[in-house]
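Derivation of every value follows stated rules applied to the coordinates shown; laboratory data play no part. The model shown is predicted, which means the values in this text are computed figures rather than measured ones. Cβ atoms are built from the backbone, for glycine too; each structure is taken alone.
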Structure P
Amino acid sequence: MKIEQHGKSSASLVMQKKSFFIENDKHVKKQRKIADTYAKQPRRINCKNCNGLLSQDYDFIKDMIEYKICNNCSHLNGANEDTNEFCEAIYTKDSGESYAESYEEESIEDYNRRVSSIYIPKADFLVTALINNGEHPDKLKYLDFGAGSGYFTAALKKIGLTNVFGSEVSKCQVEFGNRMNNSNTLSVHEISNTNKVLQNTDANVVSMIGVLEHLQNPREVMNYIKSNPNVSYLYISVPLFSLSVYLEMSFPNVFHRQLHGGHTHLYTENSLNYMCDEFGFDIIAQWWFGTDIVDLYRDISIIVEKNHASNKLINTFKEMIIPVIDSMQFELDKKHLSSEVHLLLKKK
């Protein structure tokens with residue numbers, strides 16, 4: 001029996017992303033610098049998800065970038081290529097220090113708080129889904145690909161799994177994560193060796209939490225995972241073409257969390273189903289939740305404050321919206337309209 005889950009408390013997210021509220025202008029400046037680099041890359045001809053030919057016409061422009069909805073699989077594509085130059089500028093320049101700024105925490109206490117509030121629920125969902133499929137999770141080997149600073153590998157270990165490893169392109173994040181966990185769980189791989197890591201791994205479960213959308217060629221990656229006889233399960237979390245994108249179009253001067261930077265394309269339920277069918281995977285567990293309403297709250301809060309509203313008005317809005325964020329988001333989540341989904345895939 002397949003598992004389907006909806007919703008997640010927004011409290012930890014609001015707490016973790018305070019910088020998006022109080023340092024909006026700094027994040028917008030960085031966002032537009034990346035957008036300018038991306039817009040200078042060669043034009044994309046084929047859909048990043050299905051490889052179908054994209055229309056010459058765009059569907060909308062945001063932050064100087066044109067976006068196209070694939071007529072074949074409904075995937076949302078940026079109109080430019082994720083070139084080597086673009087990927088290196090975002091992920092590996094200065095050993096990945098610039099990219100790591102968004103993820104590193106200042107102290108071991110903050111690091112562990114993030115592991116507990118955000119990543120342990122992801123690990124619990126994975127383990128529950130594996131057990132539901134008749135597996136013994138403690139007997140499997142896990143590779144977290146694109147492991148970042150090791151939050152998810154730390155979560156897997158905290159819930160009792162031991163055969164856990166992570167691989168990441170950012171040397172800065174690997175060093176930070178290993179230091180925080182006093183371990184050598186994480187290792188560095190070159191962007192050019194992405195396919196080799198997945199081709200040669202002996203892990204039974206590969207996880208990519210917020211990674212698939214960052215890869216230069218996700219189709220190649222999916223094919224290598226499909227061809228590796230050791231890998232039985234793929235656990236992914238991906239951003240979706242959701243309400244948040246429309247909010248970003250409506251609030252151009254608020255930092256865009258969903259479609260910006262390394263998020264040059266977004267999945268849809270249809271494009272995910274297309275991907276699974278093409279590469280031979282069944283979806284055996286899915287968890288739909290999002291931050292669309294948190295984004296709406298952030299958008300309005302920042303614009304109201306920029307318009308020199310009184311503290312009284314700002315606090316009145318906060319008291320109005322905070323108690324209903326989760327219930328409003330849940331309505332989107334249960335209809336599969338959220339900004340994110342976690343999927344456990346099993347090879348057919």
Structure Q
Amino acid sequence: MLESRIITDSRIASVDYLRGMMAISIMLYHYITWSGVEYSQFMNVFSIYGVSIFYILSGLSLALAYDKQAASLQNLRCYIIKRIFRIFPLFSIAVTATIILKYVQYIILNKEFNASIYEIILNYSLVFGFVDTSLYLPIGGWSIGNEMVFYALFPVIMFFVVKRMNFALYFSYLMALFVYVYFAFFMFGETATSLEKWYKYINPFNQLFLFYSGVMIALLFSGIRVSRLIGSFFIVAIFSIFIFYPVGGEREDLTEGVARLLLTFLSISLVFLIYRTKLSIHKTLGNRLLFLGKVSYSVYLLHPLVGLPMAFVFEYFGLGVPFSYLISIMVTLYISHLSYKYVEMPMINKGKLVANRVNI
């Protein structure tokens with residue numbers, strides 16, 4: 001009877017579990033902070049390193065999905081087409097909704113409409129990550145701009161692998177680590193303002209090492225198996241460190257210096273362990289986490305577009321802002337489900353069809 005209540009999932013499913021958990025943690029962090037409710041400081045850790053883990057998972061997933069295929073010219077065209085159909089449609093919806101909300105705020109609240117034609121073009125074309133990451137429009141959109149930079153570099157990494165250019169592969173990975181360490185210890189400066197630090201933090205070269213680490217996990221550790229007991233122990237240990245890590249007074253304390261390196265190492269280790277440990281998850285919990293993993297892109301992009309307008313409406317009618325964000329969680333998950341079903345999946349399938357035609 002016990003076996004009927006437990007399902008043993010593939011390691012790819014385990015990666016989806018983690019992706020869903022990180023999307024939820026980022027949404028909860030935003031909703032809790034925007035509601036003005038006091039929260040445990042460990043939410044800062046999960047909000048910052050939730051995005052970092054997304055980058056690691058992105059590199060891992062791409063390396064597993066393409067397995068050196070993106071290096072050839074013909075497969076490169078297919079790779080680009082599939083990435084466009086995967087990322088652009090939903091991001092374009094998020095950009096449009098953000099512009100509409102900014103305009104509504106301009107009309108109703110007399111707030112400045114701070115979105116230039118130049119910024120709008122950069123966002124719809126998704127090239128702002130190559131130009132200036134700070135020009136993102138949707139809340140959280142900076143990370144998608146970084147992803148586009150990583151997607152552009154991924155075929156180069158695969159080229160090193162296909163051509164057995166091991167020196168170039170390892171040297172470029174070490175350079176990414178060097179840049180990462182340089183940002184952590186030397187780029188921010190004690191006199192820089194929080195906004196200046198933020199713009200430096202979201203620089204794609206400050207995040208590249210994370211994506212590259214995901215790729216290297218797939219390339220170097222595909223044959224390694226971690227026992228369920230050992231893997232589960234260290235996964236729980238890492239989550240415990242994230243929860244109880246002593247957080248300073250500012251979020252910057254987590255993105256600079258030794259803390260940045262330690263929490264990055266733990267994030268990479270967590271992804272590796274979840275990927276290489278054959279976990280057994282209760283069927284009900286596993287299905288919920290798989291759902292969250294599938295809709296994570298929608299949850300990440302759409303939760304501000306749901307939560308902030310609902311908070312405004314609830315506050316206007318005196319219904320309580322914290323309650324509005326509680327309702328927003330359910331609404332976000334439902335809208336994300338619809339988005340995945342009617343926007344993401346159709347566009348993913350369309351991308352595959354177009355890529356197959358190009359590949360003939």
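General observations
- Among P, Q, structure where semi-axes √(5λ) of the Cα gyration tensor in Å, for residues 22-141 alone as derived comes to 33, 25, 14: P
- Ranked by mean count of other Cβ atoms within 10 Å over residues 46-53, structures P, Q are led by Q, which has the greatest value.
- Each of P, Q could give helix-only ellipticity at 222 nm (-39500 (n - 2.57) for each DSSP H run of 4 or more, over all residues; to 500), but the derived value -24500 comes from Q.
- Which entry (P, Q) yields the derived value 25, 21, 18 for semi-axes √(5λ) of the Cα gyration tensor in Å, for residues 110-293 alone: P
- With relative contact order in percent (Cα under 8 Å, 6 or more apart) derived as 22, matching label from P, Q: P
- With semi-axes √(5λ) of the Cα gyration tensor in Å, for residues 38-85 alone derived as 17, 13, 8, matching label from P, Q: P
- Given -0.51, -0.76, -1.02, -1.40 for log10 I(q)/I(0) by the Debye sum over Cα atoms at q = 0.14, 0.18, 0.22, 0.28 Å⁻¹, for residues 206-277 alone, calculated: source structure among P, Q: P
- Structure (P, Q) behind the derived value 20.5 of mean projected area of the Cα convex hull in nm²: Q
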